[in-house]
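Visitor: The following blocks contain the structures, represented as C-alpha cells.
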Structure I
Amino acid sequence: MNRGINILKEVFKVLINPKKGWDNLSNYCDREFVDLKDIDKYRPIYMLIPLFALIPALAQFLGMTVFKDLYFPEEMLKYAQQENNQQLLLYLERLREIIDTGNISKIFLISLIYYIAELFRPFIFTVLLFFLISAFGGVRNPYKALTVATISLIPTWITSILLVHNSAFTVMTIFIATFYTLYITFNASERFLCIPNDNSKTFQFIIVFAILYLIINSIFGIFIQNIFITKVIFS
C-alpha cells in the first residue's frame, strides 16, 4: 500500500517537473529483460488509466446534459451552413436534436464509446513507443512503455474536462496539453526508456514519435467518430 502511494507521488512529480520526476523513477532503467513480476511495480500507475480516461467521457456527458448551450453553441450550425457541408450539417442537426430532447440512452452510449476509446489510447501509445524504443537503442520493456504512455497522457486527459464547452479556447488548451504530453515523453526517452543521447538520438526519437502519434491519434479519432458515434446518432 505504502509502495503504491509512493509511486503515485513520483507520478505527480513527473507531471510537475518531468526531468527530475523521471530521474526519480529511473531506478528501473538497468532492466534489460522483462520479468512478469515487474507488473506489480507499475500496477498503481496503470490503475490511473480507467480513472483519468473517464474525464473526457464525463465531460461529453455533462456537456450534452447539464451544459447544453456551452457544449453546442449556435456557431457550430452556422459554420456548417456557411461551408455548405451538408453531411456535417445533418450530423450536427441530429446531434442537436438528441441533446435538446434529452435522449439519455443515446447520450450515455456516446459517452461510453468515448470512454472505451480513451481506454485504448494509452495502449496505442504504448505499441508505437515500444517499437520505436528498440529502433533508437532503448530498453524494450513493455511495462516501462505503458508507464510512460499512462503518465504522459494525464495532462491531455485532465484538460479534456473543458470539452463541456466547445470553443476555440478548449481546442487551444487541449492542443497545448498534447504538446506537454510529448514533452513528458521526450524527457522519459533518455531518463526512463534508456535511449542513448548519442548524436541527438532523443531529439530524433521524439520528432518521429510525435509525427506518428499525431497521425495515428487523428486516424483513431476519425475512426471512432465515423464508425461508432455516427451510427449511434443516426440509429
Structure II
Amino acid sequence: MANQSLKISLLAVALLLCTLPALAHDLWLERDSNGYLLYQGHRHSAHAGAEFVNYDPAFAKSAVCVDDSGAARSPALVKSFPVRIAANCTALFVSFSSGYWSKTAWETRNVPKNQASGVVESWLSEESVKRIDRWTPAVAQPLSNGLELTPLSDPARLKPGDKLTVLVTERKQPRAGVPVAYGGDTRVTSGEDGKVAIRLRQGGMQLIEASLETQLADGKADTLIQATTLQFELPQ
C-alpha cells in the first residue's frame, strides 16, 4: 500500500509539472569567458522541446557565488537575454521567478488570480538552479532559503553507475517528502532526513531536479510551485 501511494504521488507531481507553462522548461548555467550564462529550454532534457527558450531577463532574481576560499557573495546579474553572471565560482546558485499564473477555461495568464476572471487554478512560480564546478566544504551546505538540492560529497569523483547522496532543503533545513527527478524521470522522494540517493546513469551534463507544491492564502494564488535543479558534469 505504501509503495502504491508513493507511485500515485510521484505521478501526480509529474502530471502537474507538465501542465504548468512556467515550469515546463529546464534551467541551466553555461560557462563562458566572462562567467556564466543562464539558459532555459530542453537542451539537456529527456523530453522533446526547443533547445533554447527565451525568457524575460527580469525573471532572474538573485545569485549566490561560493569562491575557492568557501566565502559566499552575491554577484550582479546582467539582465539582458541570456542573463549573465560575471563571476568565478566553485558553486553558483541562481533564483528565478516568472511570478503569478492564473488558468481559466480559455487561457493561462501571467497575472495573480485577483487580476483575472473565471480562474480555475492559480500558482506562484519559483525556480532555481545550482551549478557546481569545483568542490570545497562550503559547497556541501545550502546556499538559499528556497527549495534547494545539495550534494553531500564531490560529484566529480563519481562515475556512471555510482550513487550520489543529495540533501533536499527548504529554508536551509532538511525537507522530507519532496519528489526528486533524474534523467526526466521522478525517481524517489526525500526521506525524513531530507536525503535521497540517485544512481548516475551516464557521463556528461547531469541535471537532478526537485519540485514542491505548497498551499497559499495570500489571495493572489492557490499554491506556490517551487522547482530547483542541481547541475554538474561527469567525465564522458
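Since every read-out is calculated from the coordinates, none of them should be taken as a lab result. All of these numbers come straight from a predicted model, not from anything done at the bench. Cβ atoms are built from the backbone, for glycine too; each structure is taken alone.
Visitor: Which structure, out of I, II, was FRET efficiency 1/(1 + (r/R0)^6) of positions 204 and 220 (r between Cβ atoms, R0 = 35 Å, to 0.05) derived from, given a value of 0.90? Intermediate results must be reported in sequence, preceding the final value.
Guide: Numbers: I: 0.90; II: 0.30.
The structure behind it is I.
Visitor: Of structures I, II, which gives 4.8 when distance in nm of label points 7 Å out along Cα→Cβ at positions 92 and 140 is computed from the coordinates? Present the calculation step by step, with values, prior to reporting the outcome.
Guide: Numbers: I: 4.8; II: 2.5.
Working through the options, I get structure I.
Visitor: Tell me which of I, II gives 37, 13, 11 when you compute semi-axes √(5λ) of the Cα gyration tensor in Å, for residues 100-179 alone.
Guide: Details: I: 31, 16, 8; II: 37, 13, 11.
For semi-axes √(5λ) of the Cα gyration tensor in Å, for residues 100-179 alone, the value 37, 13, 11 is produced by structure II.
Visitor: From I, II, which structure was mean count of other Cβ atoms within 10 Å over residues 156-163 = 20.5 calculated on?
Guide: Values: I: 20.5; II: 12.1.
Matching structure: I.
Visitor: Rank structures I, II by FRET efficiency 1/(1 + (r/R0)^6) of positions 60 and 148 (r between Cβ atoms, R0 = 30 Å, to 0.05) and report only the one at the top, that is, the highest. Kindly include the intermediate steps, with their values, before the conclusion.
Guide: Working: I: 0.70; II: 0.95.
Largest value of FRET efficiency 1/(1 + (r/R0)^6) of positions 60 and 148 (r between Cβ atoms, R0 = 30 Å, to 0.05): II.
Visitor: Comparing Cα Rg over 2.2 N^0.38 Å across structures I, II, which is largest?
Guide: Details: I: 1.13; II: 1.00.
If we compare Cα Rg over 2.2 N^0.38 Å over I, II, the biggest value is for I.
Visitor: Given a computed value of -24500 for helix-only ellipticity at 222 nm (-39500 (n - 2.57) for each DSSP H run of 4 or more, over all residues; to 500), which structure among I, II does it belong to? The partial results should precede the final answer.
Guide: Numbers: I: -24500; II: -2500.
Source structure for this number: I.
Visitor: Looking at structures I, II, which one was relative contact order in percent (Cα under 8 Å, 6 or more apart) calculated from, given that it came out as 29?
Guide: Value 29 for relative contact order in percent (Cα under 8 Å, 6 or more apart) corresponds to I out of I, II.
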